[in-house]
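Quick note: the coordinates plus some simple rules give every number you see, no bench work behind them. Treat the numbers as computed from the prediction; the structure is a model and nothing was measured. Cβ atoms are built from the backbone, for glycine too; each structure is taken alone.
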Structure P
Amino acid sequence: VQLSDRSVNAAFSLERHFGCTDDTVSFHNLSSGGDVYSWNFGDGAASSFTNPDHIYLNEGSYPVTLIGSNSWCADTATQTVALQHPLQAAFTPDKDLICEGTSISFANSSIYNAGMGVAKYRWLYGDGATDTAKQPAHTFGAPGDYNVFLIVTDFRNCSDTVNAAITVDPLPEVAVSLSDSIVCAGSSVRMDAHYTMKGNTGIAWQVGNENAQHQPEITRIFDTPGSFPVSFVASYRQCPDVRLERDLLVKPSPRISLGNDTTICYEEKTLWIGDSSTQQQGNVQWSWNTGATTAYINAAHKGTYLATAEIDGCSAKDTIEVTTHTCNCQMNLPSAFTPNNDGRNDVFRAIFAEDCTIKGFELSIFNRWGQNVFHSFDPSQGWDGAQAEPGSYKYKM
């Protein structure tokens with residue numbers, strides 16, 4: 001009897017060809033004694049080729065089985081194909097809103113198989129700058145909205161990309177102006193502010209001890225002399241707040257009063273007019289519309305007189321209207337009269353000129369014993385001497 005060895009010895013080796021989206025594995029059949037081979041690739045696929053190639057669409061570990069057989073015997077060989085090579089780009093900025101000139105750090109949390117080689121990193125900051133560090137930091141030199149990209153490349157020369165948005169607020173520019181920094185009491189001052197709008201969270205004017213005002217332009221009237229601190233604050237979400245301060249000096253204004261309008265007698269031609277206020281302080285300079293520069297002037301003619309008082313650049317004005325009136329009111333009183341009803345000099349009374357304007361009148365006549373024998377408030381009424389003895393009498397008018 002002649003015996004023959006019909007046994008089968010199944011064996012194989014494999015070679016992995018890594019791809020970016022799938023992997024190809026080449027299987028090399030090292031079996032002996034077999035005529036027929038059956039492959040199970042562990043992902044549901046099979047083959048009967050002696051030396052097949054298989055494409056795995058997903059990463060993972062796959063048990064691969066080779067069965068070699070002939071008409072009498074069979075043998076099985078098994079190996080595990082490991083296809084773990086994850087690649088996922090990921091990073092987190094320490095903040096997504098910064099102020100111009102501020103450094104920002106990026107925490108790289110990308111995933112890859114470090115056992116299969118070193119990954120390469122490329123950062124694109126959106127401002128023309130790049131970097132290859134794993135955990136970089138960057139300073140944006142200009143304000144704006146930036147998309148930062150991270151590109152991760154592994155040993156297969158495959159890459160993955162991720163990005164994040166960064167907003168850079170501009171460094172604030174703030175300027176304030178006052179319509180005047182030195183004013184007179186009673187004057188108004190306009191205050192204007194110009195400031196960077198992007199990133200601004202609020203503004204506030206503070207004038208002396210007043211409540212804060214939140215408009216870019218305000219106007220204030222200063223009635224009280226003194227020094228007033230003025231400040232403007234612009235607040236920002238990321239950049240430092242800006243505070244500007246100014247000093248405002250309010251000088252006292254003079255007070256002037258020429259009194260009420262008045263009338264003088266034309267014949268007098270003399271009326272001194274001037275300031276009746278007692279609140280002047282400092283060196284007062286006077287000017288009149290007549291050209292005079294003294295505190296008082298002689299108003300010799302009717303008209304409107306305008307006086308200006310000035311102290312240290314602050315002035316006040318007042319006017320007075322002067323009118324004239326003819327005051328040539330002549331009066332005659334007789335030194336004797338004869339009450340004999342002859343129609344001549346029968347009554348003792350005052351005789352006034354026609355242009356006289358009488359605002360008040362009182363006439364009293366007394367005998368030699370001081371007794372009042374006549375009294376009247378009517379200038380047209382006189383004493384007729386009735387029942388009076390001839391003699392001398394005194395009068396008071």
Structure Q
Amino acid sequence: MRFDRAYTAAPQCTPSRISIFAGRSPVRLGVTRFAQPPRGDVRFFTDVLRENGYWVGLDGRHQHLDGRAREAAHIDETLKAEGMQNLASRFDHFVRRASTRGDNLIQVPQRIAAALDKVPAQKPFFLYFGFNQPNRRFGDDHGGIDPDKLTLPADWLDLPEVRVDYARYLDEVRDLDRGFDMIMKLLDARKIAENTLVIFMGDNGEALLRGKGTLHDRGTHVPLLVRWPAKIKAGTESDALISGIDLGATILAAAGLEVSKETDGKSFLPLLLGEEFTGRKHVFAERGWHWGPITRTDGLDLSRSITTQRHCYIYNALPGRSYTPVDMPQKDAWLAIQSAHQKGQLSPLHERLYFQNPRPIVELYDLEKDPLEVQNLAGRDSHKQIEQQLRIELEKWMIREHDYLPLPTHALQNEQ
């Protein structure tokens with residue numbers, strides 16, 4: 001089953017991954033800071049599986065779930081002393097760092113096989129495997145993809161460097177597809193594909209312009225595919241709103257286990273099985289510190305969002321800084337855009353999208369009419385009611401999550 005409206009709880013990998021495993025938002029877990037693990041007593045859905053007889057494994061790209069692999073000594077010491085750096089003891093198979101880039105890609109099936117060989121006979125298993133692709137850093141090559149033949153979204157600048165960057169990204173996606181195909185063929189070869197629930201999901205949006213690191217749709221909207229031949233009808237699709245925090249609850253329900261009261265996730269197993277299902281009306285996301293300088297938005301941005309089937313409302317608590325793309329401030333594509341800006345070569349639209357300062361405190365977009373989110377509807381009389389409704393729902397969520405940011409209502413007091 002393909003899900004067309006799946007979202008993560010954060011537009012960066014680490015807080016998003018932690019929220020997937022814990023079934024709670026990064027705000028409630030206190031993990032909005034990059035590479036900040038949750039408290040040692042926070043349970044993951046994998047803990048519940050293991051307690052109920054499952055073999056559980058963790059391999060591939062998952063770093064930072066319990067802190068960065070290489071940190072200052074006092075940081076590592078504190079994480080261990082507080083019981084936060086404990087993943088090795090919570091999994092039956094644990095590989096802290098392993099790359100899938102370059103020649104490592106063809107080793108993926110061997111690594112999966114080596115993990116599955118450790119599973120005792122007749123014991124159910126759960127294995128998480130993360131790919132590096134298409135996370136930056138991209139390769140220098142773009143595998144025969146012609147940058148000049150690509151169609152760019154209208155919110156991007158049509159520059160040679162942007163085209164090459166996009167071609168490199170697409171080559172990464174192609175490698176990811178190859179790697180995933182190898183895993184599926186391995187399951188077939190072992191004759192376990194029929195009754196194995198396979199979930200393929202991104203942990204943040206595209207690492208491209210106005211994507212990863214932002215709360216725009218391109219930053220939190222991710223692919224989600226679920227395959228379970230014994231239970232799920234092939235070729236089905238859904239536009240239900242799904243949050244990354246829902247995965248753990250769904251996996252536990254599929255295993256016949258009670259969903260923990262500690263999670264805020266909502267199982268979508270009934271939807272997978274073709275049964276009656278009442279989905280979410282909203283999904284929420286947060287943005288905090290990413291790896292980088294706190295003086296730029298690629299390093300630090302404080303924002304929250306609520307997304308419905310039709311609209312996206314974004315609250316920017318640090319409006320006084322212009323946009324800088326995450327993971328690419330020194331890449332050729334962004335340097336070329338900055339150069340065009342300095343030379344006065346940008347259109348009014350691109351000048352506003354990339355260099356507006358201050359940014360609006362509130363952004364509101366109609367995703368049906370404006371999927372690229374270029375027309376901010378906040379403050380318009382025609383959308384006053386929906387803006388107020390979404391602000392209220394976001395503030396209720398922020399209060400429930402014990403969010404440390406001022407509420408939009410309070411932040412907007414001097415704007416009235």
Structure R
Amino acid sequence: MARRFPPAIVYGGDTSVGLPIIRELGQRGVDVTVLQRRAEGVGRFSKHAMRWELIDWGYENQIAQLERLTRAVSARFILATSEDFVRFLIRARDEGRLSATPLVPSREAFDAAMDKLASATAARDAGLSPPTAWTIQSLSELDAPPPGFAFPAIVKWPEKGEIWPILEAAGLPLIKSAYAGDMAELKGLLVRYAPIGRFPMIQGFAPGAYLGINLLMAGGKAVLAQQELEVAMWPPEQGIDCVVKAVPLSAHAELRAGAERLLANLGYEGPACVEFRWDEASGRATWLEINPRFWGSQPLAYHCGRHFGWWTYSVLGLGETPPPPDARDDIVARFWIPETRRLIGILMNNPEGGYWTPAAPRPNPLREAVEYVARYVSPKTRYYIWSFEDPGPFIGDMAQAARKAARLAADKLGLNGD
């Protein structure tokens with residue numbers, strides 16, 4: 001007789017991040033309840049989602065909803081897919097408001113990982129190489145850059161959760177990152193923030209592709225590891241990975257040990273992505289940041305056979321370590337709709353809110369078109385959403401895309417009159 005596992009709730013299961021978690025749990029017989037931001041999200045279309053609801057927003061409402069569902073299905077564990085949901089569950093757990101156990105890190109470890117300045121110091125202490133960082137309190141400080149600072153530079157907020165309400169109140173955008181080739185461009189980026197007296201962090205730009213070292217930490221050790229290299233992002237330098245490839249664990253062993261040491265030093269428990277820029281020409285890896293949650297390219301790990309959702313449930317929830325996975329390291333995963341938009345953007349020379357830079361120029365259109373087509377026939381290609389075993393999310397996603405395209409076409413033709 002098959003073992004019956006305790007039910008679980010996936011909080012934020014409507015994205016490509018949550019979908020593999022739903023599949024990993026459901027394939028092993030876990031009763032999965034999915035909470036979604038929006039009805040169009042893909043998670044609810046999975047055959048492994050036993051039920052779903054839209055999130056009832058507001059702190060007290062969210063707790064009441066979780067408690068109602070916990071009682072209704074006897075849920076024992078909650079897994080979260082985004083930083084804001086992790087933060088919410090940490091608060092609710094620490095206040096003793098939840099009957100089910102959220103599988104999230106401690107508040108101290110999460111806050112340290114989210115703080116770009118504090119985590120950069122911790123990365124340096126762990127033997128990693130973060131870029132030169134510079135913080136200012138006023139625009140006048142730009143006239144005296146710190147020793148060793150050189151352009152080009154990247155501008156980003158050290159802690160997005162803290163600054164977001166301030167920016168929103170002031171009508172200012174939360175920019176993930178922005179590129180400055182010289183001092184004039186840097187001043188142009190920062191002057192908009194002078195009215196609130198808060199400025200993002202300035203970092204030296206590191207060349208190369210994004211390298212993710214993904215770890216599940218438990219008891220101060222990495223019990224599961226996956227490595228990936230970004231093949232394509234969209235929009236450029238400002239978007240999401242839409243094509244990623246697995247990197248064998250035989251590569252970057254010292255770097256992975258440093259990432260594990262960094263998370264252990266922070267007391268971090270749970271899934272996390274330690275992000276680097278890997279410059280193949282020089283062999284240099286520059287530490288960038290920690291993503292203290294399930295990361296955006298989770299489907300790649302799923303298709304490689306490293307099931308971080310299941311391992312998080314099993315190790316941190318049940319207290320049991322599964323057998324080592326029979327994993328592959330030759331898989332390429334594509335997020336098909338963003339990848340298609342990327343190709344169109346490259347062909348049309350339209351970066352869609354991102355930017356071409358001297359350090360990240362417009363890719364060769366012909367080469368990108370050939371590689372895009374070649375991925376369809378490669379036996380190593382897998383998809384973020386599509387699965388023969390579970391086609392519902394892809395069908396739901398395509399239906400939503402078709403409805404959106406129809407609305408846009410109707411607007412252009414003036415068919416959506418008042």
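Ranked by mean count of other Cβ atoms within 10 Å over residues 40-47, structures P, Q, R are topped by R, which has the highest value. Sorting P, Q, R by Rg/Rh (Cα atoms, Kirkwood Rh), for residues 240-335 alone from high to low puts P first, with the largest value.
So if we calculate relative contact order in percent (Cα under 8 Å, 6 or more apart) for every structure here (P, Q, R), which label has the highest result? Working shown, then result.
Working: P: 8; Q: 20; R: 17.
Greatest value across P, Q, R: structure Q.
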